[in-house]
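Just below sit the structures, each encoded as structure tokens.
What follows is calculated from the coordinates using simple rules that are stated; it is not laboratory data. All values reported here derive from a predicted model rather than from experimental measurement.
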Structure P
Amino acid sequence: MNIDTNKTTHAFKELGFTDFESMYTMLKANNVFDGLETGHITENDFYRYMLEVADNRVSLEQVTKAWNAMLLDFRTDSLAFLKQLRPRHKLFLLSNTNNIHKQAFDAILMDQTGISSLDEFFDKAYYSQHVGFRKPGAEIFEFVLKDAGIIATETLYVDDLFPNIETARSLGFKTHLLLPEEKIEDLRYSHD
């Protein structure tokens, strides 16, 4: 999925959250955002916190729209490539996310492709909100290894964030850092 976290930062700043970067980035999150993405707090707790920080000057709908602003669209060529890989390889998704985002990206996927969930492209999808851990922590990788019954040294892990790659590499995974100009389907010859 194409994501632009700057759009969420900008949207929250427009709502008066002047120090949003101290609350959330792709690499770090305060306790509320971390709790949301690890399933340790509910959506209602998240909304209560955000409305309190804003002194109730914003609505729940505005917070939802700002939080989901980073979710753009799906790369259909990448999805098609995953479909090609699936008969020959085990595919797993490991994503830091939360129920608010999952509902939004499932809706975007449905609108764009007619497919109801990313889960259809993978043998199993692991979402941080369900697992209780968040990348780049080693615990989430260890959970997936055990649950999926896979061996790190026989598994290629692809991510676009270096700290996540570092953790995976330290656990023995083969890794590929997906650069901004790369798409997953570009890897077909280097790791097929």
Structure Q
Amino acid sequence: MASIVATVLLVGIAGVALLTAWFVLAYNKLVRMRNQVDASWSQIDVQLRRRHDLVPQLVETVRGYAAHERNTLEAVVAARGAAVARHDGDAGRADAETALGRALGRLMALGEAYPQLRANENFAALQRELATTEDKIAYARQFLTYAVQQYNTAIESFPTNLVAGGFGFRKRELFAAGDSERAAVQVSF
């Protein structure tokens, strides 16, 4: 009888130890994944700040050549201001950046209307810098999409959803493209 009790006790202790180990591993995995999502957003922020810093230089370069394109210049400046000030969640940031991207597309299209602007070395250098930055933003968004998808899947899957729900892990939003970004844009430099 004593050996049966000892066996049951050992099995119970082993079960509790395994459950505790699984819980700790699941919690740490979720923390690691959440931190990866945050780091991915941080990488996007770095590139977006870089784009935000290029906008005033680009606007000033264009201003001298296309003075009567005031509406386009004001739209870019306003979109940049909204994007820089946006701190109301992932979806709000994505919307503001989409608006800035549209405004920048219109600004870059001015190079087609003003051949002397297109020939300007400063404008050409800023165009290249902006194109490089846009490529980096696209790459960072791809990485963010992957990280968010992995994280959201983990917090919604059984049994890690038990740990996630109990410790406040919440779904994260993707940096989704707006409808205007989904449409094909024709810009020629």
Structure R
Amino acid sequence: MGSSRADKAASHERIVKAAAARIRRDGVEGVGVADLMREAGLTHGGFYRHFDSRDELVAEAVEAALAHGSRRAEAAAQLGGPEALAMAIDAYLSPLHRDKPETGCAVAALPTDIARSSQRARAAYTAQVRRYLDLYAELTPGDDPDDPPLFLAALVGAIALARAVDDPSLSDEILERVARALHRHIQGECAPPAQA
């Protein structure tokens, strides 16, 4: 690859990475081309050397944001079993994840934006939701097919609510109580059946 092609690829990656962070933090409407190009250290005029439209950038940034969040979950899953699930719950429902949406899970940051987005962005989001459901199916104890959607919905909903409320103690309480409830669910699934 020539130097100019390598430079263009590196610039393209910087733009997508900046857009992925901004989309998770500010939503799809929070991505302005001029500000984004400036953040990537490039001129506004150079945008169309990389993308045909803002929608193309948004779709690519959504894909990148979803892939970034997936890597963390997949790494946690390598441990396997209820211990990995417990660690995933604690990491997901942490104040750090709540307070840093730009580096967090795009599934939690973007559901309402994605519902009104392009088919490409919706397809990427759907694929990521399916990956998470498969991952939770591997990690949840027992054979209840309702567990993976329950865990995903509880995690995504809790982090979304904790980010949205303006009361810090309520935000902390949401994270703590949902984490406790999910941990109890895991322990209940792992507990031996009651003696008759």
To test your reading of the models, identify which of P, Q, R gives 18.2 for Kirkwood radius over Cα pairs in Å when calculated.
R
Looking at structures P, Q, R, which one was helix-only ellipticity at 222 nm (-39500 (n - 2.57) for each DSSP H run of 4 or more, over all residues; to 500) calculated from, given that it came out as -23500?
R
